[in-house]
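Pasting the structures in now, so scroll down.
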Structure P
Amino acid sequence: MEWLNYHHLLYFWAVAKEGSVTRACERLRLAQPTISGQLKVLEETLGEKLFVKSGRGLVLTEVGQVVFQYAEEIFGIGRELQDVLKGRPRGRPLRLLAGISDMVPKLIAYRILQPALTMPEPVQLVCEEDAAERLLTDLAEHRLDVVLSDVPITAATGVKAFNHLLGTSAVTWYGAPELATRYRKGFPNSLNGAPVLLPSQGSLLRRSLDHWFDVRGIRPVVAGEFKDSALMKAFGQAGAGVFAAPNAIAKEIRAQYRCGVIGLAESVTESYYAISVERRLKHPAVAAICEAARGQLFAHSATHRK
């Protein structure tokens, strides 16, 4: 049986946490040659590079990220063992590893995941944001429990997983108070020539909005295109242009970005999915967020809210 040297793993974990060998040496009170040498031995044992240089620091390779996740859990269990032996019982929190497609608005992601944090059982939430394709690969390799996406997985993806529809939301145009007042009158034709902020090319919402404009013969001025919906809303708050967003977070948009409603983008909707490798959800936190999304977040958001 091959044994893993946990001292080597500890040194690796410290370097990954600190971002450099020098800072790890300060934390562990060890000489730099000791840690550097033991890291090299660990890499030789595993047969993989764990770090690559980036400027003056180190960043994890893909294999290094996997090893780090295991190290986090191993040393977390070790801390719990110490707590128990010292008379401080502490139950392990349920871990929810959630991948969030970079096309899902951050406010939507928060509203979907928030019920997991209010479960009777403590939950440790770990979020990773990336392109849906990469997240689905991690899901297939069981590095994630669920992926939140605005598009369902298809057979063409090559990943065996299942779609769980969370809900559908109508989409509304918003703007800073002055712009909202100006373009509300005569909407939607008022958007002809208006400055608009749009999602980046290729996104499902962008295609839907482009079609919405074409059908109505509206030619706005595209003032900006954004992959990050939160950044788009920040520009909208500053008055750079009007923007479209789901009704499911209308209350948060008006409060956080101090924007007013201009009008409903009729026939444009956004759907959101929880994608898992389970046809029938068994993870308690995943089941909880799905139930809350369907019963609360998206229960009335498919129609216009004033």
Structure Q
Amino acid sequence: MRHLIICVDDTDDESKSTSTGEIAEIIASSAQELGATILLGISRHQLLLDPSIQYTSHNSSMAFEALIDNDKYEQLYKLAVRAIDENKVAAADPGLCIVDLPSDTDDALANINKLIAFGQKAKREVCSKDEAYALADSIPWVDLSEHGGDGSGVIGAIAGVGLRLSGNDGRFRGKWNLSKRMDSGHTIDEAKQILSKQVNGPVRIVGLDGSPLPGDIELSLDNHQVKPVLMGGAITLLCTIEGGLAVPCSKNQIDDMGGDEALSNVCDHFEWDNDEEEMLDKVRACRNCLHRRRTKTGFVCMLG
């Protein structure tokens, strides 16, 4: 079996007729149709917000891991390219990165660390296509390609791979309704075992500071909008302790951009973002409008 990490970036525009996350889902579904096992899920990785970078609203890339038969790689690559070509918008600059991890990861550790370092750099600094391609060319098991426009999406694609490899960056696509995943009354230790089987990988349930919680505490299922994050190489549920129960946090609870009352006054051009993953909450506010673009300090209106 091959252990792949696949990442796409910069496939949409302000219309978001199809988001990058949705394209990643199409590729992941294609991998499953080829018999692949998806590990943990699709993770979103936030990159630098800077005026000199061309991005739609968030400058984020989407990555996932898959175990697939050795002879299915070329077929999956072609399906990934087709998914991008058929769903990207005309103004997009898509990039695709596929990492075929060597079976001996100890031998590949130096190159893995190079990928992680580039991902972390792309969160702090403006990076170039030349840097992205130089890194990819230096590692024989990295396949980096552009699929339209100026191809600048290759920067985010290889950066997203590095951040996924780090095991400590990003949030998983989708929200969890735990009551649909298990019965009530389970302890944290029991819940981790149940959830790990569902996601084909490790699950952690921790406090807000990332520290482990006692395994005999019961997990609350009351929050139906739980947002898992990638931490410690595992799907991680951040929890508060309330009434003796571990209560997993929602996206809004772990996002410090929500709650500004000054942003709740919306204009006549307001439209809900058509990808729920890009919204902070369900409030009719500029922060959730289709026409806003994220910046370092908040966001700006694309309509002026």
Structure R
Amino acid sequence: MKTVRPRRSVLYMPGANTRALEKAQTLPADALIFDLEDAVAPDAKETARANVVAAARSKAYGKREIAIRCNGLATAWGKADVAAIATSGADAILVPKVESAADVAAIVALLDAAGAPASMAVWAMVETPRAILRAEEIAGAHPRLALFVMGTNDLVKDMRARHTPMRLPMIAALGIGMLAARAYGLTILDGVYNDIQDTDGFRAVCQQGLEMGFDGKTLIHPSQVEPCNDVFAPSPAELEMAGKIVAAFRTAQAEGKGVVTVDGRMIENLHVEQAERALALAAAIKELQAAT
């Protein structure tokens, strides 16, 4: 089975704020995105770039995954951002406004030219109607591409839609992004939740994202990390059942039986795969928590 890496909570940190970058060393987020784009004013872009590169190089974040969001290539800062990120030691570069396979290829070419290691992944923001309509093309664009981030704020703006509790205006876009990601073996993260005071609404949207199949959620405030981690982690009941399924299946295999039942339910290979993934995710979460 492919290695499972926890990405339940992925927190944006403003690149111009050195105190925030330092505080992030102690937060229980599974992954961090050092942001050079939306969270940084134009006159602070170059300072922020130096800040996030220094933070990534510091290796002060334990086993947390570190991504850096660059500015778009069409901006005055985009290409310099990519060149700096390439050798920063970050795990990934997050690219805004990806709308085609050609956009992915352009980023990969810049990373290669700047000497990025083969291990540096590309994460793509899927945040425009054109990106949704080309989601399959984008998902299969290049082996470096590992993850989709749904940019729900920009999608709502471009669709002239509304943010609603059940997110019905976005369901089609979220579903298309999910299908494209899964078709090509990519991780996919849900978009941010804007009202940091609305804890019940936030938890409900996390639960919706889990039920839709998202691996985790991007976050805008440290207070969102722990409830997000809780929702996207396998529950004790799920883990208990997963353990029973795997054990019963192995016993049946050893005895040469073709039919497996657990608590009165027929078990097929797909249930075993789901159970093994839940157990592997729980083990990976435990390992990450122990190291941070």
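Ranked on FRET efficiency 1/(1 + (r/R0)^6) of positions 78 and 182 (r between Cβ atoms, R0 = 35 Å, to 0.05), which label among P, Q, R comes first with the largest value?
Details: P: 0.05; Q: 0.40; R: 0.75.
Once FRET efficiency 1/(1 + (r/R0)^6) of positions 78 and 182 (r between Cβ atoms, R0 = 35 Å, to 0.05) is worked out for each structure, R has the highest.
For which of P, Q, R does distance in nm of label points 7 Å out along Cα→Cβ at positions 190 and 214, calculated from the coordinates, equal 1.7?
Q
Using Rg and Dmax of the Cα atoms in Å as the calculated read-out, with 23.8, 75 as its value, let me know the right label among P, Q, R.
P
Please compute mean count of other Cβ atoms within 10 Å over residues 102-109 for structures P, Q, R and give me the label with the greatest value. Working shown, then result.
Details: P: 20.5; Q: 11.2; R: 17.4.
Largest calculated value belongs to P.
By the measure distance in nm of label points 7 Å out along Cα→Cβ at positions 134 and 198, tell me the structure among P, Q, R with the highest figure.
Numbers: P: 2.6; Q: 4.5; R: 3.2.
Top value of distance in nm of label points 7 Å out along Cα→Cβ at positions 134 and 198 goes to structure Q.
P, Q, R: which one has helix-only ellipticity at 222 nm (-39500 (n - 2.57) for each DSSP H run of 4 or more, over all residues; to 500), as calculated, at -14500?
It must be structure R, since only it matches.
We did not get these values from a lab; they are worked out from the coordinates using the rules stated. Computed from a predicted structure; not experimentally measured. Cβ atoms are built from the backbone, for glycine too; each structure is taken alone.
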